[in-house]
Structure I
Amino acid sequence: MHTTSSPDGTTLAYDRTGAGPVLVVVGGAFGTRDHPSVTGLAEHLSAHATVVAYDRRGRGDSTDTSPYAVEREIEDLAAVIEATGGRAHVYGLSSGAALAARAAAAGLPIDRLVLHEPPYDVDGARPPLAPGFSEQVAALVADGRNGDAVDYFMTQGMGLPAEMVASMRPTPVWAGLEALAPTLVYDNAVMGDNTVPVDALRRIAQPVLVLQGELSPDWFHRAAAATAAACPDAQLHELPGQSHFAPDDAAVAAVVAEFLHP
């Protein structure tokens with residue numbers, strides 16, 4: 001494990017795997033640097049890139065500093081890039097893709113950008129969130145009801161069946177999810193009103209690869225298409241047989257490696 005510091009003093013933990021140009025991985029909701037999807041991707045990309053996986057603030061071995069703002073997370077990513085060479089490619093998954101896009105639009109030293117299914121809503125295609133969704137997540141966290149916040153986020157935000165989430169509560173993984181509950185507020189902030197941030201995407205000068213899974217719900221496809229259309233230099237690629245919640249690391253890595261080495 002390595003660490004660096006963000007300008008506000010937050011300690012950011014990260015791992016490095018492989019050799020080659022630096023690729024920083026930005027996880028989404030419940031994402032940590034040691035999640036199997038991250039370590040699997042790093043393993044498959046290690047022959048093509050130096051994969052840097054970091055814990056976003058408030059997660060894993062990284063610390064947190066109040067007050068939160070999305071701008072602080074952009075500064076965090078900038079600090080990780082600076083600590084690992086000064087320039088990097090960036091891969092973001094789900095809400096991590098939305099954060100990566102905002103960082104690129106803000107002018108961070110990013111060479112190539114991979115946006116894997118940012119969960120934007122296009123013309124109401126995304127299943128509607130419960131009224132006051134973000135506020136309710138924040139209220140549950142503020143009340144110390146982290147387990148209920150996780151349950152609410154998963155069922156009302158991610159669309160997981162209630163019985164599936166209930167079956168997770170007695171398992172060892174649940175404590176880790178509860179520990180991440182405060183960061184769900186951050187993911188909601190990153191997503192804003194959930195619409196495609198066209199003006200920000202138009203400011204991205206880097207080559208962009210937008211990924212979508214063939215088996216992901218149609219609203220993810222519409223979000224990916226709209227994202228690619230808004231970026232000045234983007235290509236859209238569909239991953240055969242893949243879905244949002246269980247992407248095949250090897251398949252994703254192969255496409256990303258090709259994009260990084262045109």
Structure II
Amino acid sequence: MKISIITATYNSEATIADTINSVLNQDYSDIEYLVIDGGSSDGTLDIVKANAPRFDGKLRWVSESDRGIYDAMNKGIRMATGGIIGILNSDDYYTSNDVLSTYAKAFKTSKVDAVYGDIHFIREGQPHKIARYYSSKIFRPALLRFGFMPAHPSFYVRRSVYEQAGFYSLDYKIGADFEMMVRLFKKHRISYKYIQKDMVTMRMGGASTSGVGSHKLLLKEDARACRENGIYSNTFLIALKYFYKIFEFRI
């Protein structure tokens with residue numbers, strides 16, 4: 001069962017090596033690695049090209065201008081030939097070397113459409129200290145109206161699901177991952193399995209978590225995603241999740 005891993009990059013030279021190495025260190029070999037670059041002007045592509053031989057033909061990359069990270073993800077999905085597709089951001093990396101084999105086993109032993117787990121965040125200069133632990137354990141589709149979703153970097157789905165449900169919406173600036181979740185769970189009623197395992201390490205400061213302005217925009221886009229997919233919600237209901245999220249942070 002081939003797993004396609006998609007990494008969208010743009011001027012990611014500071015972090016992409018960690019991402020690439022975490023893929024190479026996986027104990028599951030039936031993969032393809034797709035790097036979708038948005039036309040980087042730094043050394044990102046040099047790092048990708050230097051590591052390409054280590055993948056023995058399993059890495060493909062493209063570099064061209066795009067409309068942002070969701071456009072890049074869509075390009076990767078279109079290029080993917082694996083039966084399972086996952087997204088690994090260019091400043092993230094797998095927490096352990098058995099992440100992909102864990103996904104493969106879960107998909108092989110069940111007929112579910114999607115598998116997801118947990119992730120954790122780290123701060124700059126503290127790679128071994130968990131700053132925030134995002135568990136997907138409590139997720140249920142009924143919680144979408146409150147803005148809850150499985151941790152997106154841990155969300156792996158069968159390619160056939162994307163073929164049926166479509167791609168990430170480019171009408172959203174930072175909330176297209178949530179809109180995709182709402183569409184899949186609400187409109188397409190996908191089946192799913194949660195695995196209690198820390199799958200991905202993320203660096204603090206992503207586009208959807210940086211600053212008050214991004215949080216305001218995310219609230220609006222999450223409420224809109226619910227509304228456009230037939231779920232009643234509003235920014236107040238979505239904002240309630242932040243009271244829960246406080247307990248994810250580690251002192």
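Every read-out reported here was derived from the displayed coordinates using simple, explicitly stated rules and does not represent laboratory data. Keep in mind the model is a prediction, meaning the values are calculated, not measured. Cβ atoms are built from the backbone, for glycine too; each structure is taken alone.
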Which of I, II leads on distance in nm of label points 7 Å out along Cα→Cβ at positions 32 and 176, largest value: II
Out of I, II, choose the structure whose coordinates give mean count of other Cβ atoms within 10 Å over residues 56-63 equal to 21.5 when calculated. I
With FRET efficiency 1/(1 + (r/R0)^6) of positions 112 and 152 (r between Cβ atoms, R0 = 30 Å, to 0.05) computed per structure, which member of I, II shows the largest figure? II
Matching 17.6 (mean count of other Cβ atoms within 10 Å over residues 192-199, computed) against labels I, II points to structure II
Can you tell which of I, II yields -9000 when helix-only ellipticity at 222 nm (-39500 (n - 2.57) for each DSSP H run of 4 or more, over all residues; to 500) is derived from it? II
